Structure I
Amino acid sequence: MILNLLVGILGVLLIAIGLWDVFETIVLPRRVTRRFRLTRLFYRATWKPWRLVGHTIEKKHKRREIFLSIFGPLSLLALLVVWAVTVVFGFAMVHWGIGSRVGAIGTRAGFFTDLYYSGTTFFTLGLGDIAPVSPAARAMTVLEASIGFGMLALVIGYLPVLYQAFSRREVNISMLDARAGTPPTASELLRRHQEAQSMASLDEWLRDWEMWAADLMESHLSYPVLCFFRSQHDNQSWLAALSTVLDVCSLVMVGIDGLSKWQAQLTFKMARHALVDISQVFNTSPLEHDGLRLTDEELARLRSQLSSQGVALSNEAGDVQTLNDLRALYEPYTQVLSQYLMMPLPGWMPKARASDNWQTSAWELTAVAPNHPFQKCMLKDRQHPRGAGVLQKED
């Protein structure tokens, strides 16, 4: 009798844990700071071995990215199974605790019969081969069927919300390809804006990314599984895009002739806020800032390259320290998330022979060549005396 009572109480706790975890993950629109959570335990138990397998695949091989990209969607389906199994086992234990009042009248069913009955009830199969024979068992049957139906409705509404948030995130990342190169870099973005005589539009670009960072924080704190969803291309990621935006803001805040610092400050604050809060979801402590991502020699080369393109980065006393202080506010977080999620960070300057994603496809082995008609048209457009974009308008 005492054993039945204890098992029944444990079953009720199991049901409560499963349902509360579903509520916090799907319904509650805010970050949950409590350490003990079924979802958190699940992702810690599954992501670590998945990462270990990913490390065994060659770093530059596309199979690694394909393998890592599977984890997000697959873990979501597996989590739904974990919730269902938790609730089904909980109700089976309650049925066993009240005496297994299911089956033929006058007979006592075993735990596996209770488990089978709980599963058919939760998924509302209605097979009819086993039926409740006591008022308590009938009440539990109605309750479990209602919960199963409600969870199904939540899941149906949950998946579209996730993929809508994923699509919103990826739109700006895809647009960043033509503006900042692939992988995106701060120096390339400034160079292309200057080359197109469009530095005045940088404020508007930063304003759009301020909104993007705010949406990223809201969606990825509410649904942390989105952090594991990787971008469409192997050389892009939401973390790389966020890092590039923070790099651009840092350079503008140090000082670039002709550019206001106000919008860069707003975007920097919002982007760092999103970065820090997302890192707390995974309980990843920031790494010590070593400054190796941009050394003094690379900073000098960055200034030289930008200056040759007509972008005058301030070089007064204290500017280097200001830039280092700004970098120390976010690079420790981007680096630890890069290691944890296995998403490489871009540098400050583009690679020597990097090609944008729009320039290549599965049918083209090389990027668009410099003598390609499109490239000639773009060069002719930039050299037009009335400025870039004129040829397209005149055509």
Structure II
Amino acid sequence: MPFSDLQRGLEERTALGLLRQRHTLHSPQSTHIKVDGKRYLSFSSNDYLGLANHPKLISALQQGAAQCGVGAGAAHLVNGHFEPHHQLELQLAAFVGKPAALLFSTGYMANIGVVQALVGKDDTVFADKLNHASLNDAMLLSRAKVKRYRHSDMAQLEDLLAKAGSGRKLIITDAVFSMDGDTAYLPELLLLCEQYDAWLLVDDAHGFGVLGEQGRGILSHFGIASSRIIHMATLGKAAGVSGAFVAAERVIIDTLINHARSYIYTTAAPPALSVALLQSLELIEQCDDRRVHLYQLINKLRAGLAGLPWDLMHSDTAIQPLLIGDNQQVLGLSEKLRDRGIWVAAIRPPTVPQGTARLRITLSAAHTESDVEQLLGVLHEFAH
């Protein structure tokens, strides 16, 4: 058995500062967590509104389990599509202003399902070079021709569109780029779609619940609407639970039901999760005060990080990347923070480009100003 080859590969990753390891939480997800037996102030969760441990969601999940049981027991198209699934799809479509919606077990499965169902070998996908791995895998699995454009470079994208041949055209992009925290130029992307007769798949994993009126997401944030837009968002970040959905025109959703393999050939998510998510949607609509507080914390953090020897990347969102560059240096800084009781993830290649290793600081509405001040104080201490 070639285990020695595998071991050498792991040793090489270790030497390059790229080995990935898991840590075990012994507490609910929150701004203050217990990891491997020690308590930390955390700036590494995507729980942007602080709903992952909300008592109303816990109660709704318990009620959902009592009402529907624990497992769905079958795929949606066999015998696993429950009333809470159906109601959640209706509510999600209405919430983001689309005619219809379809639930998926994860955002990864949603992206793979949409791209694979809508384009094939005679078609072309146009992708931002900083897109999430799920979008990258989706375009490769679709067998469509792939054209990647420089991050947010609309001129290069237009040139690629103009040179594209026949067949369907699909532009795919993150709404909020998960490792940089900046947002896609959606109005410009939509104009290009209209000019070159393309669809636009928007992965709103990090915008849904946070951006736009009442947290309705990136489309509301920009005030745009179009039948060309296919809106995907995840439900395990700001929504605090699990899963994902795709919202689009009815004909798109019906096509996914019939052709999206990651929807058809898998057991449906537990219906109790949909009961909890229906409650989550109500809370998201009512969370304006949390969103205001979150953006106050973002401004406070950015002001406090100014002047440090590390580059703070441009971001107006809850994702605030502090660029370190070297893999070993970012690991060392993350470890020093842990020694002081603060958990901030070190992000390294291939998740980010070579030479751009960073601390990915993520803020939550559940953080307090004193939490941010504690992080700033320690970082300033380390900088001198």
- Task: Assign the value 16, calculated as relative contact order in percent (Cα under 8 Å, 6 or more apart), to the correct structure from I, II.
- Result: I
- Consider the structures I, II: one of them gives -0.54, -0.68 for log10 I(q)/I(0) by the Debye sum over Cα atoms at q = 0.11, 0.15 Å⁻¹, for residues 117-196 alone as calculated from the coordinates. Say which. I
- Query: Hey, Cα Rg over 2.2 N^0.38 Å, for residues 133-268 alone derived from one of I, II reads 1.56; which structure?
  - Reply: I
- Query: Given a computed value of 3.7 for distance in nm of label points 7 Å out along Cα→Cβ at positions 45 and 77, which structure among I, II does it belong to?
  - Reply: II
- Query: So helix-only ellipticity at 222 nm (-39500 (n - 2.57) for each DSSP H run of 4 or more, over all residues; to 500), computed for just one structure, reads -22000; which one of I, II is that?
  - Reply: I
- Structure from which 2.4 was derived, distance in nm of label points 7 Å out along Cα→Cβ at positions 53 and 205, options I, II: II
- Query: I, II: which one has mean projected area of the Cα convex hull in nm², as calculated, at 20.5?
  - Reply: II
- Output 3.6 (distance in nm of label points 7 Å out along Cα→Cβ at positions 61 and 157, calculated) maps, among I, II, to structure II
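Each value in this text was obtained by applying a stated rule to the coordinates, not by laboratory testing. The structure presented is a predicted model; accordingly, all values stated were derived computationally and were not measured. Cβ atoms are built from the backbone, for glycine too; each structure is taken alone.
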